[in-house]
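What follows is a set of structures to go through.
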Structure I
Amino acid sequence: MQRERVNHRIRVPQVVVIDEQGQQLGVMETDAARELARERGLDLVEVSPNVSPPVCKLMDYGRYLYDKKKRAQSAKSKSTHTQLKEVKYRPNTDTHDLETKTRKAAAFLGEGHKCKITVMFRGREMAHPERGRELLDRVVEMLDEVAEVELAPHMEGRFMSAILAPRKGKKKGAS
């Protein structure tokens, strides 16, 4: 991020000056503009360096930087970034492991992320895809309070997966 030139860092002979209310004071010698800013307890800040003569504004530079930082922070907090998290199961995953992994999936959903639930098949397990489907249905049922199915369970090679999205208005972190 490029910082504006302030006070003695402005090295041009003349500048167009705008006061703190936004009124244009016209073209002035840079030294006179700096003196005017000092008298008013403000800083001379170059806001448009690419024109001739450059445009400078009288302002409290510290306050300006603070406001600029707050605006950037506010814009960043308003933009939501969701990721697709994945939790993998096996068709023979036992009850306790199933509950532990499902709690992790619920945590991802509570943070507002989408969650891909995947059942991985190996070898002879491929002969019984219904066991994977039952497992997926059980996980979806366990997560029914915090999630809704975005993409129904389907086979992709040796993986069966479903995508769950957090329910609207049910964010855990917000309460």
Structure II
Amino acid sequence: ALRTAAYYNRLHMAQLLHDSGTVDAQTGRSQETALTAAASRGHEAVARLLLENGADEIITVRGTALHAASAGGHDAVVRSVIESGADVNARGERYGTPLQAASAEGGHDAVVLLLLDNGADINAEGGPYGTALGAASLMGHDATVRLLTERGADVNALDEKYGTPLQTALTQGHVAIIRLLMVHG
């Protein structure tokens, strides 16, 4: 019930359920906790309520609430989750790290900067994309590639599946990214 209230951004219902003793520990079929449901949809007030009342950053198959908020580009929720003490380098199966999630989904450069400014490892490896730069290169997010290279991402990082970010961009035909990476490589 708490997850449903969080999913639909029902702050008053979430407060009522919390006050009655409902906890945020079950993920069910959706593989989402109430916190992850709120975070993935950008429901900042509900996420903050859950965080202020002790919601845990549970790692599910999909990752954590920070992964979900990062993938969705919800910078206010990302900020709240980080301020609550979340691990900015937590690993999840779907994306790897929250930075990789923001980089893969693209257009979330404010989130990328927020994560980097709060200690995210720019060259962390894992998940299906290798690194954040590999994710942005594969998905064609040239502004994110530019940002990551300017902040010191390793342009020669090697991923087992795609190779280097340059090789990744070549396989997808992302010309602007190929040019960017050639300048930095």
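Values quoted throughout were computed directly from the atomic coordinates according to the rules given, and no laboratory measurement underlies them. Bear in mind that the values here come from a model prediction, so they are computed numbers and not experimental data. Cβ atoms are built from the backbone, for glycine too; each structure is taken alone.
Here are the numbers for the structure shown:
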quantity: Read-out distance in nm of label points 7 Å out along Cα→Cβ at positions 33 and 81, computed value 3.8, structure in I, II; calculated: I
quantity: Origin of the value 2.2, where distance in nm of label points 7 Å out along Cα→Cβ at positions 49 and 105 was derived from one of I, II; calculated: II
quantity: Winner on Rg/Rh (Cα atoms, Kirkwood Rh) once structures I, II are ranked, highest first; calculated: I
quantity: FRET efficiency 1/(1 + (r/R0)^6) of positions 57 and 153 (r between Cβ atoms, R0 = 41 Å, to 0.05) derived as 0.95 - corresponding label from I, II; calculated: II
quantity: Given -15000 for helix-only ellipticity at 222 nm (-39500 (n - 2.57) for each DSSP H run of 4 or more, over all residues; to 500), calculated: source structure among I, II; calculated: II
quantity: Given 2.8 for distance in nm of label points 7 Å out along Cα→Cβ at positions 113 and 129, calculated: source structure among I, II; calculated: I
quantity: Mean count of other Cβ atoms within 10 Å over residues 41-48 - structure with the largest value, from I, II; calculated: II
